[in-house]
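What follows is calculated from the coordinates using simple rules that are stated; it is not laboratory data. This is a predicted model, so every value here is computed, not measured. Cβ atoms are built from the backbone, for glycine too; each structure is taken alone.
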Structure 1
Amino acid sequence: MDYGTFLLTKQTRAHSVGKLISPEQIHPLLFPFQRDVTKWAVAKGRAAVFLDTGLGKTFIQLEWARLLDVSTLIVAPLSVARQTVREARKIDIDLSYVRSQDELNSGNPIWITNYEMIDAFDFSQFGAIVLDESSILKAIGGKMRKRLTKLCKDIPYRLCCTATPAPNDHIELGNHAEFLGICTRAEMLAMFFINANKEHTFFHNGKAYRKKGSNKGGQEWRLKHHAEQPFFRWLASWAVALIKPSDLGYDDDDFILPPLTVEPLYVQCDYRPDDQLFFTHIKGIKHASEIRRRTAPMRLERLRELINANGGQWIVWCGLNEESKAVVAALPDAVEVKGGDAAEYKAQTFEAFQDGQYRVLVTKPRIGGFGMNFQNAHNMAFFGLNYSWESFYQSIRRQWRYGQSDPVNVWIIMSDIEASIYSDIMRKDAQAKRLREGLIEQIAAWEKGELQTTTIQRDDYKERTKRGADWSAMLGDSCECMVQLNDDSIDLSVYSPPFADLYTYSDTERDLGNSRDWDEFFTHYRFIIAELLRVTKPGRLTCVHTSDIPAMAQKDGYIGVRDFPGAVIEAYEAEGWIFHGRAFVQKNPQAQAIRTHSQALLFVQLRKDSGMSRPALIDQVLIFRKPGDNLIPMTPVENGEMDNELWIEWAHGIWMGINETDTLQYNPARAADDEKHICPLQLGTIERCIKLYSNPGELVLDPFAGIGSTGYVALQLGRKTICIELKESYFNEMLKNLQQAEVEAATPTLFDTISS
């Protein structure tokens, strides 16, 4: 394929495995945005629908299952399953609630069950699976998540539906991606995130700053700065997120929420822990439950006054069995739904409340707080509060939904000493709102392209060329910039290719380092190797600075070393180059241990288990020759740049005496959002390559110029140079270095003055 087509394949996005349908095939009861989401999800085959409560996820998942026309099992919370059966009738779908594989009938291809029943089914018999309220996947170590992922891994079509996919962190989205078969959670982390626990250095305005992440609650991850656009584009390729239809340009007329009032009602109490003289603070979840039990009688009286003073239907959310039992005893017109009740009783009671047969429904958020439609009421009370923002938010949204015609009133009955719990929930609510709005804002443009089946092209690629007397600096992609160079025009190229390290220096697919794996990296690299062969004169050389690469458990699945130089040799030979030789550049293992924090080089590892110790990674300069006869011999001895003694030293194959710190100043080129500092090649290494393999006045190319180290040395040694760099901040610093080298090369030294 050509280079432009290849760049499209580098875009991190989930591919479609579903089927194409026309809008006319979708039930007319669905709103325009629901029809578009359904059409997109059917085409994707494996997708997530992250629509806020009341936006029609039920209709979308039912139509998705019908249109795919394969045997489909919908898994939902117990309280939601029967409600979904009722909703299905509105769009002419005959949906059956089943408890086991034996209850499936051949005439109906779509069934629904609840999460507690999944082990009663043979998942190999289904062509599609729907997880309703799929936020159940968000728990990283959850047994249900692991079980569902394993059971469904071979089902061709999968759909996840929830309003709260990641209430605390974008990391939780990885569990949805893993269930859908997009990628594993570990692969998502390796592509887009960085471990924030590890101390790292960042630069801003030429200054270095060190920061160490928190260790609270285990490992913490954050999006790599340059990975933000690729991450959200990738997310939009398999998930659609909406808080309201206008987020993606649709009409909000039928989706305007009524006013919402949330009011905490504090009850004074004289609670004192048994082992303390007075109360100080809540010490964890167990202590919070104890406080709820001890303060229940005082809170109950306040609740009874509130409900008796306000007419209409109510929902009372409880957290403890004794709480709900006491509330029902205190309110004669209340009905209770408990976890131990039969499924039939739960469904009948919820439906009876929806139909107005009961004034007060008493239950727990985990029983009735997810997926149910209780717009028939607009008053609710939390009889106490726990630390779960998701259950709090979902419970409120049972009434505060699109279609609710009355203002919704929420009261929270708490003891005064539980005020910190309410504050914590409000803090989480604000955080979740920021995360959701940020997600919508970031993903919206990509989602519009997905729903409209159009490709959004980025327009931030720039090309620019600056020239001096003996140099040309090109801003742009090496593959495209080298096309502008004539065949057989370059005498020597010296460069260090970026190693595969996703989103470290940029977010563009043109960045060779932004490759998901070894194969993609070398597919990209071969375009450059082929162009280098074309522009190099016959019989002339290219010098490639490489090194072995540490293999990491998070990215590679094991700890070890990858033979990067060997793979480069293989790639060069495949494009027609001749492997000419290599030189090893001596490195200081202690300096490398300090810089890289490699466990394999530390004294402690030597003492703990030397089997995991290894030598320092040595730089290697790989030398390749273009086939054909060299018409102009390179004569470094005649040029006065080398003698026999120096050749004996360099011919050993191990280049010693190169100062590791002898590099151009790179801090000013470092962008604030770069994850690592640029690693310019040592000037001494470049000097040896240029003196050995070119003559004064000849043209030296660097296709990955960075801040211009190769060009800088080439100009100082009386050569001409072409330098190509993709990143603009590096390019700007390169211009300064090339201009400085040009001035220095033209300025006579004291020795020159004396000689003349």
Structure 2
Amino acid sequence: MFNLCNKISKISIYLLIFLLPLFFLPWTTNILDFNKQTLLVFLVFLSLFSWLLKSLKEGKLSLNLSRFNITIAVFLIVMTAVTIFSSYQYGSFWGLPLNVGSSFLTILSFALLYFLIINIFKKTELFGLFFTLAFSSFLAVLFGGFQLFSRFFLPFDFAQISSFNTIGTVNSLAVFAALFFPLLISLIFISKRFIKFLLIIFAATFLGLIFLINFWVAWISLLIGMAVILIFGIARREFFKGWWLSLTMVILVISLFFGVFRISIPGLPATPLEVSPSQTATFSIAGQTLKESPSNLLLGSGQGTFVYDYAKFKSETINQTAFWGIRFSSGGSEVLDKLATTGILGLISFLGILIVFLLLGFKTLVKNVSIRKEMFIGTLGLGIFASWLAVAISFFLYPANLSLGFLFCFFTASFIVFSEKPLKTWELKTGHLANVGISLFFIFILIFGIGILFLEGQRYIAEIRYSQGINAEKAGDNQKAINYILSAISYSSGSQDNYWRDLSQIYLFRIKEELQKQGVSTEQVSEIVTPLVSNAVNSAKQATDIASNNVANWLVRGYVYRNVINLIGGASDWAVKSYEKAGELEPANPYVWTELGRVYLAEEDNEKAKEQFEKALSLKPDYASAHFQLANISILEGKTEEAIEKMETARRMDPSDVGLTFQLGALYYQNDQLTKAQEEFEIAISLNENYSNARYFLGLIYDKKGKKIEAISQFEKIAILNPNNEEVREILNNLKAGRQALEGIEETTLIEEKPEELE
């Protein structure tokens, strides 16, 4: 029984180490980190339960009492407080719909993984763990490399793009490879024969991918790791002789060259651009977040809530870039992200882990150099510390996802196993008070773990249902989508705001479907639409009640109210309040003020609408939507020339917007500028060949210009697109009749003229 529990505990860790870099599933909207988190939670708790059962059955408790454990415990306590005071507790605890990698559940699982590794494995077992991770990482890196060259092996749609890999973004894949590379070098040095050959292939693949992606953070991380190996390797000259020392120096110089000077490599395939806030912008946002309240100063806004902080405190200058409409879920680096989301206490506790470990690492390595320990253990410890330090430095330069956080946890635990003394053991005597207390604690952990696994399983089912609902909506089956998302809401206890937010919009789609039905009485439509309107409004309200600091929820709530203004009383007032709240949460977003202006415009308050549109333009002068709405106001006021001028401005701002193109063409048509109108409608059709309205007006223009054949062609295409449109059929019949009459006149004239020509 003891051996079985011990095997299960160790096998669970081995499985986790092998699967995590590769693991993803196509059944959820978040195909990577959410699935990795589920795997992490399941295998860690399985290993923990097996270890607890082994200890109870064996009647003794063996623990690694490293003083470094205190820093982990303090950090975990602080993260608990951060979660309690988070602006969205549910999201901060579980991750989704926020950043999964920084959630409390992920942090707790990493802490338990650290605890299990330091208490289950011995120094001599570390090589097996590292080789398992090296092989898994090699497969992940190899797969990512093939993807970059557009060699797609997986049948899923999301895998048919070059940027997809099993680690995260393309840049995070390069960083992952760079962080593991120093340890890989050490493993090569202490390995023999076939294993050495395999590890050399792994290392060459890792280095090739780093060259291929050429991301400066990866090079800097590799530079740090190789510098540590070189410094301590020279101190113990028997470790690195001949070409090993030369290889280490060459890689260090190359890392310095590409990391510091950021030289591009010609001839390589272009890698997808990854955009994130700059370090300066992230620091500014973090500072403003801490100033907002005493709670934020100490504990931040909550794990994973950087997206809220970014929306609220981003600079208006971002509106002058192509990324003005993006809300970034993480900052420019992991450390600055933690400053904003976990506050001063969170950052200090995290830096405490780094500082204490750094001191412990240098002390251990210096001690090993002085006493000349055996080559295997010494070299392995050096490789672990070099890779750990590379991870720590990367946290100051780049945001970490779950895979990078896993490396940090794994390297930390492995070095504690390497550097500390043997486990301390206590006998759990029958009937002893301490034994009773420990047994109660074990039972508590067991119950807590089972509860977490049960809830995590429910959340996983919820994500599957949600993904099915989104797919059903894309396929046009809105009622089926509603049923799926309602199921997702029930499995998540109604605590996930994005479920409610999307559900409210799908209810709007259903309302439009019912209103567009023909041959149905007003009473029948009302019976169906009224509950749909109520459901749409209530769903949008639920989203804002659950996560009131998420600007996306308030924008959707305002959008729902604006779309039902003519269906329920007081909707316009609530729409205004919703958009005003959204403006408080994201004041620099011109979209918010433009949408608020549209509400006033629907209420025929043109002056207030103008104020909002002009405010949007003060934030983003080239915002086409605001220019378009100002043009609409000019149309309502009968100022056609002014409307045309504003619509032309909007058109220049966004030439690919088919709606703007059509509206400008319509204004030209109303102002009898038929040639200009024809040009705009033709452009609109080139952008969307099924744009019936553009073809309608283009057909009228052709008719006015006497081009009957061209006019008939346009209306025939409209009739195909809209077979039930009686007006189009009538126009088409009249055009054909006129064409036939004209052809008859021309034929008669020719017959009458022939005798004269013969004479």
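General observations
- Origin of the derived value -11000 (helix-only ellipticity at 222 nm (-39500 (n - 2.57) for each DSSP H run of 4 or more, over all residues; to 500); candidates 1, 2): 1
- Structure responsible for 19.1, with mean count of other Cβ atoms within 10 Å over residues 152-159 calculated and labels 1, 2 on offer: 1
- Between structures 1, 2, the greatest calculated value of distance in nm of label points 7 Å out along Cα→Cβ at positions 512 and 544 is seen in 2.
- Parent structure of the calculated result 0.15, given that FRET efficiency 1/(1 + (r/R0)^6) of positions 128 and 392 (r between Cβ atoms, R0 = 25 Å, to 0.05) is the read-out and 1, 2 the choices: 1
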